[in-house]
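Readers should treat all values here as calculations from the given coordinates under stated rules, not as data from a laboratory. Keep in mind it's a predicted model, so treat the numbers as computed, not measured. Cβ atoms are built from the backbone, for glycine too; each structure is taken alone.
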Structure I
Amino acid sequence: MIKAIIFDFFGVFRTDTYKAWLIKNGYKRVGLFAEASILADQGKVDSAEFYRRVSVAAGRPVTLEEVDGMATLDTEMVTFVRQLKRTYQIGLLSNAPKDFIRTLLDDYELNDVFDDIFISAENEYLKPHPDAFQNALRIMKVDAKSVLFVDDTESNVESAAQQGITSLLFTDIEQLKYDLTSMGVEF
């Protein structure tokens, strides 16, 4: 029986603008582009250093405004998760730079949506590494069999499943609602 649901943030609640920017510009998250992202997500570089590294990789100046300018928050998803919170413990597990995501959670007034928030830059546990999931389970005090994990990245979903966590690949809110209904999750 599901007691807790853990969500990813970027690509589920809000546009993953770095991923979208890479695609728009014909880049892939490999080499220097991947390195910049990993270091930021681990909390080893701040946002200024992240954009300096991305600029070097792109061979031109790249700014937060350029990358994050096309971001949108899925307010329907926020409302839906608030509804789920009435019955389930809700967690957030995100690979993200601390200063960036904490500001977004504050600006969008989302901190109260989640009972527990796990940000890779605060603990260096990056998905899909098993420690990211084990850390969340330990702090939330839940057994893997009673948790549902929702993420838009297949490797993260597969890794969570290998940890014994029921996992869903997020594509959109309608598919999520259908999947949850078929699993007996009440909302």
Structure II
Amino acid sequence: MNEGTWFVTFTCHNWLLLFELTNSYDLVYKWLKLIDDKYHIKTTGFVIMPNHVHLLLYFTDLEANLNTIMANAKRFMAYDLVKRLVAQQHRDILSILEQACTEKERAKGQMHKVFEPSFDAKPVYTLDFLYQKLDYIHHNPVTGKWQLCMEFTDYPHSSAAFYEMAVSHPSVVVHDYRNYWFG
């Protein structure tokens, strides 16, 4: 059992393709670097899809609060996504995101609902579950409606090539889960 590993998913509002539309994959990369630097949370697997993100995160500090970290991540990424939507003049999408805010959210100063309010987080207690989630993450770009590349290892916003071909990712330091599970 390894208490520090989590499978985390968060989604753009209404499954809108916001990462793709604004080419904002870099926002997730910056956030992953930030949580590694600031909280020592290691990215052991990931895929950034056009409208959602799947992660396997290893918490070296079990005192770090996942809810707070995710809330801050979504808030700061939302600001930058909205800036890009404005700069690219995506008025139709901005209107959808504005209309999605409740009166209560507007009263608190929220102008756009960029992400779904909740996120999914499951603790990873077994290697079988870890392998299942890593396989799911890596094959997501070529499964079902998603045909984002020919081979799953070719998708640029994933840790698949790291694990399958020992190729470092250019934007994310992927920490091999084996170092934490078997180290």
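Remarks
- Highest-scoring label, criterion being distance in nm of label points 7 Å out along Cα→Cβ at positions 27 and 59, among I, II: II
- Answer label among I, II for the case where FRET efficiency 1/(1 + (r/R0)^6) of positions 107 and 139 (r between Cβ atoms, R0 = 41 Å, to 0.05), calculated from the coordinates, equals 0.95: I
- Read-out distance in nm of label points 7 Å out along Cα→Cβ at positions 91 and 123, computed value 0.7, structure in I, II: I
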